Structure I
């Protein structure tokens, strides 16, 4: 799958504190077994997993708390996780090894090149949880939720698939609602305020959410349905 577009800049962190010895070992030994091979070829998620009833995608999984919990609760679902922050990847790998998770595959880099390769209508659920809010107006174009990325998500989500977005930054929530509702391929599924104020029971918490709540900030949980293709 050739891509002749101008390379897109990435603004997030890739490295943090020096890793513990055990986590460094996991990066060397376990990550290569779970990584999706690089390249330009089309990715059919069914080729990444031995058996799975459907495939879920998490973009920017941070420390992996949400994805590990979901993978443990849904062993018949194949999970694709994208995260460029190496310390977060190492943190997730401790859960993969410790809990014996067999249904996770990883892309240890900017998600966008991988998303360009994922087959149409192959993803049942996508998560963008507590992304970098880039709160300054001059940085708003760096936010992951934007028209280009929404078009990509609309392409790879199956009909009636779900996009979940969470944040404690109200500017990001307003931005997300504006752009997703304006896009045309998604429908906000909220019926009452409770639907976005309370985290659903099948939505495990994350470390970032815990920090926000401990600091007294309100978290918002948005769910959008991928409209049926005409």
Structure II
């Protein structure tokens, strides 16, 4: 199966969505900001923190992103994208509804579905930036939101790896009540930023390969983002001079 070429996004369509982009960035940062207080085995408010953050992010993702006009083989991509978002937003409430964590197999599937939703959102952000006709504060917010989505995606995938194979990463000294996803999301963003503190390290060949892919994805995303924004800025400047 392959994804067919998306419909060319018109600048006017993108401009209609621009007012969502700053809030979209804030909701993308919300899970990171709430990780220190989130505890799925803690008090009601601690268990509420992460589900609320993820739900708000999914809602704003669906509001900010233009619909996909593309197909994944015989399937239209936009309904699949929205279905992944709805599943992610609903299933993150499992610990509150059921008063316990989901079974391991189901937990892995839930995290993988959310990771795919975040990844598709990051791809859609690149497409939107590629078809925009100007660079402003709002489009910069959108580009930053894509980078945050990339980090969230890698953090979720690292969590899936660790759940499937507990020897994938050496987590080092963890903070009291720190969630595995929070720990590996921290590792993901540290790796994306090329900081490499060494407190969390890959401990298996699969873990090492994953870290290589994370590093490459960061470089590729930033290269695409800078290239797209610079080309749009130069184009807008040239149009202004021609007038």
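Computed from the coordinates by the stated procedures, all read-outs in this text should not be read as laboratory data. Treat the numbers as computed from the prediction; the structure is a model and nothing was measured. Cβ atoms are built from the backbone, for glycine too; each structure is taken alone.
Just a few scattered comments:
- Origin of the value 1.2, where distance in nm of label points 7 Å out along Cα→Cβ at positions 172 and 220 was derived from one of I, II: I
- Read-out distance in nm of label points 7 Å out along Cα→Cβ at positions 84 and 116, computed value 0.7, structure in I, II: II
- Structure responsible for 32, 21, 17, with semi-axes √(5λ) of the Cα gyration tensor in Å calculated and labels I, II on offer: II
- Structures I, II were shown, and helix-only ellipticity at 222 nm (-39500 (n - 2.57) for each DSSP H run of 4 or more, over all residues; to 500) at -9500 was computed from I.
- Largest in distance in nm of label points 7 Å out along Cα→Cβ at positions 180 and 212 among the labelled structures I, II is structure II.
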